[in-house]
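S.K.: Dropping the structures in below, format is structure tokens.
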Structure P
Amino acid sequence: MKQITEQNMINAFGGESMAHMRYQHFAVQAEKENFTSVARLFMAIAQAEYVHAGDHYRELKHLDGGFVANSMGAFGPGNTSKNLQLAIAGETFEIEEMYPTYIEVAKFQNEKGAQRSFEWSYTTEKTHKALFEKAAQAVDKGEDMELGPVQVCSVCGYTLEGEAPDTCPLCKAKGEMFDEFA
């Protein structure tokens, strides 16, 4: 793998790993504040970030040793309203800056596996941002969000509210590969 794409992949792995853990902590806080649907949303998206990190990690199987990951990480957790704003900021960074750049570099360097992994994450982060914005609107009114079952593809991390599709629209995995958070 070319060096710039490789470093981008390391950084993306670091960012997705931190998001996974951060959202699990945010879920605990939401549960304490009786925002049970928001807590469920955080847990579902934490799982999607775990899948993204795993996809990136597998693309780095050629490495042997320790490497520094420079990743955007939102720090300063607080109440659920603040945590949702941190989550929205993180997803926005990935959508507007990080993944578009990483995808273009991977294309330029003809790193198809990295490009696929980045594109799967990029597409899914748009859904995450929209769901977090929906949650923030409710929480800012002092209410829990209305949320149907959340489905997460265990292959690519694709996330949707509602019933699992017959096949994942992103990676084409069978519907039984979706994990449901209901």
Structure Q
Amino acid sequence: MYVRDAKNRDEVWLLDHIERMGLDGTAFRSRDYVIAVDERENERAGFGRIHVHKAEDVEVCELTSIGVLEEWRRQGVGAHVVERLVQTARDQEFETVYSLTSEPEYLGQFGFQRVEPATLSDILQKRLTDKQDSTTPGAVPVRIDSDRFRMPTHLRDAFKQARPEDDTEDKPEEGPEDFGIDPDDATYKYDTG
């Protein structure tokens, strides 16, 4: 399992999963995303984005649209996506990284701390209001100094062993009835009986 920068060919996949998960796709640019990939099957497992907000006198870095496919959850995938995003922000010389999230406890395990909305820049205050009015009604602001990110050991270990959860046991086998076919009365083109 590894995390890489998104490529143009990932755009449709990203847009599809952002919509399915009800995440914020504002000002979508695939090059702002990173994607967690299972190298054994080349299967994408999760993603996230850095959104840099620019105004006349300030630039602010926000982590947003972080999502993990259901079968990959609870295995450190999201943690490694967040780690890569914070590293990218640090490489771009952002000392502070923000997120407007409905899951502050999740980000808290990495060192993010809640902040009062009134202390945010005007850009992030407007963004918070927009997110609360649209995709994330329970959003609260959190922040971290980019050099203070810490990865819990159990999440690092889980990521090394990550495998998609097999949910085929819970699904009944499909039969002709699922497609509107009455198996007792149906005739088939190549029926030899």
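A short reminder: the numbers here are calculations on the coordinates, not readings from a lab. A quick note: this is a predicted structure, and the numbers were derived from the prediction, not measured.
S.K.: Given that helix-only ellipticity at 222 nm (-39500 (n - 2.57) for each DSSP H run of 4 or more, over all residues; to 500), derived from a single structure, equals -8000, which label among P, Q identifies that structure? Could the numbers behind the result be given before it?
M.R.: Numbers: P: -20000; Q: -8000.
Going through each structure in turn, the value belongs to Q.
S.K.: P, Q: which one has Cα Rg over 2.2 N^0.38 Å, as calculated, at 1.01? It would help to have the intermediate numbers written out before the result.
M.R.: On the way: P: 1.01; Q: 1.30.
Clearly, the read-out refers to P.
S.K.: Okay, moving on. Suppose mean projected area of the Cα convex hull in nm², for residues 108-155 alone works out to 4.5; of P, Q, which structure was it derived from? Could you put the intermediate results ahead of the total?
M.R.: Values: P: 4.5; Q: 4.2.
Matching structure: P.
S.K.: Using the calculated result 19 for relative contact order in percent (Cα under 8 Å, 6 or more apart), pick out the matching structure from P, Q.
M.R.: Computing relative contact order in percent (Cα under 8 Å, 6 or more apart) on every structure in P, Q gives 19 only for Q.
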